[in-house]
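**Student:** Multiple structures follow.
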Structure I
């Protein structure tokens, strides 16, 4: 496996949005040897995601649609941390939701046929309490600081559970100076409204999608709290599953890469989509 990097300037889908320039890495470019059709995992990282990227990936990167008979091809959206918020918002505004609190803009809803053909499942790894309008747990209270202080405080918060062996890799990847200046930990002061959006996303989940929740056993209480909330919503629903990664925390892809990869594969098999 070799990573190919590229930069793309994405078109604006919703009038008023700013164009977004993305650097992305493709671990298996179209045409690479291997069984076909391949399933593509698109990682939704932190708060840096754009609604046009999946459209770009389908049209330009050679992604194949879902084959429902063989359960191959298509796209898995893998949200991590605050990157779980865009997929949850997407689920809350899909056609099966009656009277969505925030309906899809018409420019996005026009892509519904594309979503139905390509999007197989949504996986959520360590969503924060803000994803469901949960009140901060005690261990997250230190993050309620002014926006300018968030990058430094967040770094000190997450390294508490990073092993010394993994810290050099984290430091190489850490670029806190690039955090948006207006970024704040508690994104929305109106927690009841955010909770209502989350209820619409999970009760029920979209009937055409698999939805999986992943947590590390060393997750913060802030992630465990919302994890319990989401698991209660998923219980007894078809094509849903949850996985716990032993010994892992918020950066499992860094500290426990093999276990993280296995967890993704296992949960997709459980989803049976």
Structure II
């Protein structure tokens, strides 16, 4: 079943659909290359919380409307909102909500993935990009101190040398360098990104959520949670089902869910 929210597509916003276990969240502000307004930053954490709790959702895809992922923050909108909340606070709250999403997340990137857009992509578990996409983190062009938590996440993803290159210069890099440095996981020819994302998310949706959830926490350094996940594994039935499916040469039917 396909469920689509009814936000007016011509207005800036964060749209979403849920189909076949995959929630697709679309950053939509075409007039400004999908730059995030203050309202969009505020909207994202609540949306992600709801999707994370939805048993029909097994995988999250984050992408942009049309041919651009996200060109960063809508500076005009954020300037107007600065008296209420710091623009950085809005962005970090959304980024942290995305990083904490309890199921696998994948950024599908076309065109510009810059500033706050790159911040969001880095918070996803995986990033697939179309050839010709451009990545950049641009606070040095604006005299902004990039958040400490965002800097640490970037360093863990691409290493300190590449993180410094991106942060010191604010220069954009293409998909070849992004792939080489670990900023993206796969690069697809023009026109093939959607097909590959659909194919790979079907794979993710068919795998054990127990394995994925535990691996996600361990990869984030939560090794203290090992006893919890050992207990979950004992009562889940996923291991028995996985072994039985392997021996019977059939697809497994895992039942444990976040």
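Throughout, read-outs are computed from the coordinates displayed, never taken from laboratory work. Predicted model, so just to flag it, every value in this text is computed and none were measured. Cβ atoms are built from the backbone, for glycine too; each structure is taken alone.
**Student:** Using distance in nm of label points 7 Å out along Cα→Cβ at positions 18 and 218, single out the structure from I, II with the greatest value.
**Tutor:** Working: I: 3.6; II: 2.9.
For this comparison of distance in nm of label points 7 Å out along Cα→Cβ at positions 18 and 218, the top structure is I.
**Student:** -9000 is what came out when helix-only ellipticity at 222 nm (-39500 (n - 2.57) for each DSSP H run of 4 or more, over all residues; to 500) was calculated for one structure; which of I, II is it?
**Tutor:** Values: I: -9000; II: -13500.
Attributed to the structure labelled I.
**Student:** In terms of mean count of other Cβ atoms within 10 Å over residues 162-169, which of structures I, II is highest? Don't skip to the end; give the middle numbers.
**Tutor:** On the way: I: 12.2; II: 17.0.
Across I, II, mean count of other Cβ atoms within 10 Å over residues 162-169 peaks for II.
**Student:** Let me ask something else about it. If you work out Rg/Rh (Cα atoms, Kirkwood Rh) for I, II, which one comes out largest? Mind dumping the intermediate values first?
**Tutor:** Values: I: 0.93; II: 0.98.
Structure II comes out on top.
**Student:** Something else: Work out which structure the value 1.19 belongs to, where Cα Rg over 2.2 N^0.38 Å, for residues 26-97 alone was derived from one of I, II. Spell out each step's value before the answer.
**Tutor:** Details: I: 1.19; II: 1.15.
Of the options listed, only I reproduces it.
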